[in-house]
Each structure stands twice: as structure tokens, then as C-alpha cells.
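Some structures to go through are shown next.
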Structure 1
Amino acid sequence: MDEIDLQILQILKANSRTTSSDISKMIHLSVPSIAERIRKLEKNGVIDQFTVKLNRRAIGQHCTVYIFVQLNGSAETQKFREAVVQSEHVLECHHTSGEYDYMLKVALAEISELEGFIMHTLKANHNIVRSNTVFILSTLKEE
């Protein structure tokens, strides 16, 4: 991967719908060269997918929180993972090091839904030792 590939990636990160023609004008390379470079970036696993970034507020999700979860290490960990993967509210789930085992990014329509999510999705698994919920007040950067 060279400097041109990095420029292409920056452009696509900003707007994945940018055409090869538009990219070629921005970095002064032919359209076929741009298309071939993008194809290679996909083939080599550098680009996983082209996606859309949603405006959560516009679709009615006004409350976004991070929930840090510590499990008791029991065999019910798989139940927790399945519940998280199946939940429509969980945007991200990361297995982490340190004090907590998992970090979840959760989007809800309003704060009042949070208790139900915690009680029915998380604590219903009976293997959570403790959790800590952090509300997102504003976002400075998000990729």
C-alpha cells in the first residue's frame, strides 16, 4: 500500500459513494488505475465493506450510551454474547482488557428505554457481576 492508496482510502472514508471518476480528478490518476487500486484494496482485505453512516437522531435514536460489563466468568458467557448480538439496540460490542470484560455501544430512542434494555437484555443472563453506563453527551470525532 502506497501514498496513493492512502489518499483513496481517505476519500472513501469521507464518502464511500465517491466514484472512481471523481477520485481520479482529486488525485490526478486515470479512472482505470483508481478502479484497479480499489479492487486490490478490497481483494487484500483493506476495505471490508462500503457502508452508510446513519444520523441516529434522524431515525429516532436520541440516547446513545456505552455500557461496560464485567461477567462472572461462568459458562453463561455464550448466552450473554448471543443476547448482545441479537439485540437491535447494540451498535458495537468489544471484548476488552482491564476492569470490565465487554464494552457495548447502545442506541435507544430515549433514556427511559435504558432500564428495560439493562434488565431484559443484559441482566437476564444472570452472569453480570457489575456494569457501568456512560452517557454520550456529544461526539467530537467518529469514524
Structure 2
Amino acid sequence: MAHLSKSAATLRVMGDNLVPDEINSLLGCLPSTSYVKGEVIRGKKSGRDFTMRTGMWRLEATSCEPENLDSQVAEILSQLTQDLNVWTNLKDRFDIDLFCGFYMEVTNEGVEISSATLKLLGERGIALGLDIYGPVKENTSAAKPWKRSVSE
């Protein structure tokens, strides 16, 4: 099995009552990005202002080419508290996930996540969210990749 070409991973803590400074203190780390519900932020690409619907605290791992989600999880969790009681408190109050983007260059790439990594996520109540981006040729429709002709 060929590994996925690239992976990105971000730990997200989300909730309407989230106060970023509290999360900083509990987890023992500053985020890559954070905001409170109702905060107005400017989109980096669009330049438009957005009012945030909920609070969020995000910690991003270094992107990996080829993918290496195990190392990305280790990178993130090594910066944070190992106290599982803190994690239990957080998961009882907020939604927590590891949001992952997997990027393919060809149509048959795969990923294997170790049982040790899954255990670390499970012990902390961290849900695993996966977005998988397939390869898209410039001359094909990204909206309907399944309609490609056999000759492509």
C-alpha cells in the first residue's frame, strides 16, 4: 500500500463557553489559533470578516509528506498535559477532535494509524475526523471526479 502523499493535523477544542486562556492553562501550551464565540476575525485568503459561531482553540502539527499521522499526533500531544483528569474535564465541557486532512496524488494511496496513537486519542476523549482529498487533474471537474473518461 502506498502512503498518502501528505497529511495535516490540528487538535481542536470547541465550545460556546470556551475561554482560550483557560485552555492554555489547562493544557500547558499556547495554541496556533484561538478565538471566542462572537469574535470577528478576518479570513486570511478572502479578506472578509467572519463572526465566529463558537469558541475554538487549535494546535496545528507540522505537515508531513508523505503522510505520518502517528508523528503528528506525537508532536501535538508532547506539548500538552499528560494528566488524563484534565482531559476528562475538557471533554465533559467541550467538543475535542483531531481534524486531519489527507491528500492523495494518485487514486490508490492508503494510511495506517498505529494502535498506540489510537489509544492516546481515546484516553483523552479526542475524536478523529478525516478529510480525504483525492487527486484532481486540471482538465477534469473537481465536483464530479467519478465522471472521468476511461482515456484519462
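Of note:
- Which of 1, 2 leads on relative contact order in percent (Cα under 8 Å, 6 or more apart), largest value: 2
- Highest-scoring label, criterion being FRET efficiency 1/(1 + (r/R0)^6) of positions 40 and 120 (r between Cβ atoms, R0 = 41 Å, to 0.05), among 1, 2: 2
- Which entry (1, 2) yields the derived value -0.74, -0.98 for log10 I(q)/I(0) by the Debye sum over Cα atoms at q = 0.13, 0.18 Å⁻¹: 1
- Structure responsible for 12.1, with mean count of other Cβ atoms within 10 Å over residues 48-55 calculated and labels 1, 2 on offer: 2
- Which of 1, 2 yields 0.45 [FRET efficiency 1/(1 + (r/R0)^6) of positions 16 and 128 (r between Cβ atoms, R0 = 35 Å, to 0.05), calculated]: 1
- Identity of the structure behind 4.1 (criterion: distance in nm of label points 7 Å out along Cα→Cβ at positions 24 and 112, calculated), options 1, 2: 2
- For -10000 (helix-only ellipticity at 222 nm (-39500 (n - 2.57) for each DSSP H run of 4 or more, over all residues; to 500), calculated) the corresponding structure among 1, 2: 1
- When FRET efficiency 1/(1 + (r/R0)^6) of positions 8 and 80 (r between Cβ atoms, R0 = 30 Å, to 0.05) is computed across structures 1, 2, the figure 0.95 traces back to 2.
Laboratory data are not the source of any read-out in this text; all were calculated from the coordinates shown. Nothing here was measured: the structure is a model prediction, and the numbers come from that model. Cβ atoms are built from the backbone, for glycine too; each structure is taken alone.
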